[in-house]
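*Asks:* Once you scroll down, you'll see the structures, which are given as structure tokens.
Nothing in this text is a laboratory measurement; each read-out follows from the coordinates by a stated rule. Just so we're clear, the structure is a prediction, and the values are computed from it rather than from any experiment. Cβ atoms are built from the backbone, for glycine too; each structure is taken alone.
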Structure 1
Amino acid sequence: MCGIAGLIHRGKSSNVGSEMTAMLQSLKHRGPDSTGYALYGSPGDKQYVMRFITAEQDDMDKSYEIHDQVEERRREVDARLDKLDVNVIEKHKSTEYAHRYIFSYDGDMRQMADLVEDVEGVEILSIGKGLELIKDLGDAAVVSGQYGLDDFQGTHAIGHTRMATESDVDIRSAHPYWAYPYNDVSVVHNGQLTNYWTSRRDMERQGHRFVSNCDSELIAVYIANRMDLGDELEEAMRRSVDELDGVFTYLVATSDQLGMAKDVMAAKPMVLYESDEFVGLASEEIAIRSIFPNQIETWDPYEGEVKVWQT
């Protein structure tokens with residue numbers, strides 16, 4: 001079933017970490033297995049943020065040796081970054097296996113990302129000028145508390161609560177997905193793409209890589225690829241409605257935009273609230289009312305609709 005949510009403040013920053021936590025916690029009944037956030041802040045001029053993991057949460061209880069292994073993996077990441085002259089400005093460890101690095105780098109970002117992920121057991125969740133992608137097992141309250149998200153200041157965010165149906169309950173299968181190796185593009189999705197494997201093979205022939213077998217990741221890569229070819233976000237999303245088959249509603253975020261798309265059958269739910277300063281979207285109205293408890297007007301986007309908002 002799963003639940004998705006998005007919000008954007010136009011012209012200002014806000015506590016998007018706390019707001020997204022409230023929205024996702026209200027959607028817990030739609031997906032209690034894992035929770036994920038794509039939060040957009042401002043790391044600083046010429047700086048990037050990288051979020052990566054050195055193990056799955058469940059791995060940590062399997063043996064004593066894994067604790068030594070995750071530390072060795074982190075040290076190997078550091079060695080590879082040093083080799084490329086990446087200037088790591090700040091390191092933060094949210095959990096024993098989840099890391100946040102702020103860095104500056106003038107080289108080939110894909111080369112850097114490939115070198116980091118060549119370390120066995122390491123997966124980059126996101127790299128961006130604004131994007132920080134956090135996902136783990138548990139509901140929104142658990143994940144937010146674990147990663148200290150309640151005071152995250154930013155302009156916009158998307159999030160996802162997952163009910164595992166076909167793949168494992170792990171971080172790799174949790175949403176959102178980052179479009180590797182593009183800065184700041186992330187997607188959450190509710191639905192199913194029926195031409196997933198055909199479209200994925202086409203993306204792979206163009207040189208793109210995937211870390212999961214989740215169709216939501218395909219949407220992220222598709223959108224980023226179209227933008228890399230020159231499409232504006234809205235144009236790329238309109239193409240996706242025609243070229244991606246299935247029933248789906250998805251939200252996509254970039255460094256300064258939030259977009260929503262529904263397939264032509266409009267089978268997957270989405271509720272929208274919009275004012276001059278704020279836009280909120282979610283699978284159910286209760287999520288929007290978790291941060292706007294007073295009387296508000298909401299509506300359902302129509303079939304095949306695409307909308308994009310700017311910060």
Structure 2
Amino acid sequence: MSEEHGAVAEHGGDGLTATSYIQHHLQNLCFGQLPAGYVRHGAEGEERLESATWTLAHTAQEAKDMGFWAVHVDSMGWSIALGLLFSFLFAKAARSMNSGVPKGWQSFVELVVEFIDTNVKSSFHFHNPMIAPMALTIFMWIFMMNFMDLFPIDLLPKAAAMLSGNDHLFFKVVPTTDPNITLGMSFTVFFLMIFFSIQKKGFIGFVKELTFHPFHPSFHGKGILFAPLLIVINFALETVSLISKPISLGLRLFGNLYAGEMIFILIATMYSASLFFGVFAGVLQWAWAVFHILVITLQAFVFMVLTIVYMAMAHEVPDEQHP
């Protein structure tokens with residue numbers, strides 16, 4: 001909620017403007033390879049690399065020049081850490097389960113598990129023991145990553161800068177504001193969807209689903225003349241529909257969390273304006289944080305529900321494919 005956003009004024013002597021402050025907070029900490037001969041511009045002057053070097057990016061331009069294989073260290077680190085934290089906390093609750101009246105953490109875990117189980121049963125009417133645990137993992141993991149947006153926006157980056165000794169260290173702490181994370185999760189769901197579709201319907205059944213819908217081609221009489229055209233049209237429509245699922249799933253989560261983070265950062269720039277704007281910014285931060293609690297929960301829920309629906313679609317076998 002960013003109570004300590006005097007950062008713009010604090011660094012004013014160093015030439016940090018509101019624009020550069022915003023850009024700094026939106027840049028990931030990248031680790032990648034810079035080619036031989038690359039000229040790095042730093043506080044100590046220019047440095048020409050004699051050979052290809054794997055290193056952390058010092059500027060946004062260096063991160064861009066690292067290309068596709070650059071790793072967003074902060075996004076990867078936080079997503080893995082939060083995933084391990086979720087596993088530890090829920091495993092601990094599972095080991096301490098008893099038949100008595102649940103209390104504390106056990107009560108919360110049982111509430112979440114029952115909530116997820118109800119949603120899975122209402123949307124997924126097939127037998128697959130993987131779906132409910134996957135839905136629980138998706139909901140809690142995304143919620144925890146989204147929740148990082150409620151931390152003061154300068155708190156963790158400043159701590160990382162102090163520990164590293166680099167005052168200008170890039171350090172984003174909300175993994176779901178990185179499209180690489182959200183699209184990575186959504187394409188994992190997509191590949192599972194393809195896998196279960198082929199497993200349940202067979203490869204031929206999966207191909208028929210892409211080529212025989214929505215316009216079923218006729219192979220009798222004069223209809224056979226238009227069958228190839230209808231197959232091409234069906235394949236184009238179904239392929240677009242299929243590919244749009246993971247893209248929309250990932251970009252929806254990214255867009256909402258990125259917009260939320262941007263609003264926090266924009267409000268934070270008001271702290272350096274004056275005492276009046278600082279107090280006003282504090283009120284806005286509090287109000288937006290309260291509303292944002294609903295956003296981060298809703299986005300985790302939407303991602304989970306759509307995943308369950310996509311898994312149900314993958315398991316659904318048309319009547320004509322039943323023996």
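*Asks:* For which of the structures 1, 2 does the calculation of P(r) over Cα pairs in 10 Å bins from 0, in percent return 5, 20, 24, 21, 16, 9, 3, 1, 0?
*Replies:* 2
*Asks:* Comparing FRET efficiency 1/(1 + (r/R0)^6) of positions 30 and 118 (r between Cβ atoms, R0 = 35 Å, to 0.05) across 1, 2, which structure shows the greatest value?
*Replies:* Between 1, 2, the highest calculated value is found for 1.
*Asks:* Distance in nm of label points 7 Å out along Cα→Cβ at positions 198 and 238 was computed and gave 1.5; which structure, 1, 2, did it come from?
*Replies:* 2
*Asks:* Separate question: Consider the structures 1, 2: one of them gives -8500 for helix-only ellipticity at 222 nm (-39500 (n - 2.57) for each DSSP H run of 4 or more, over all residues; to 500) as calculated from the coordinates. Say which.
*Replies:* Structure of origin is 1.
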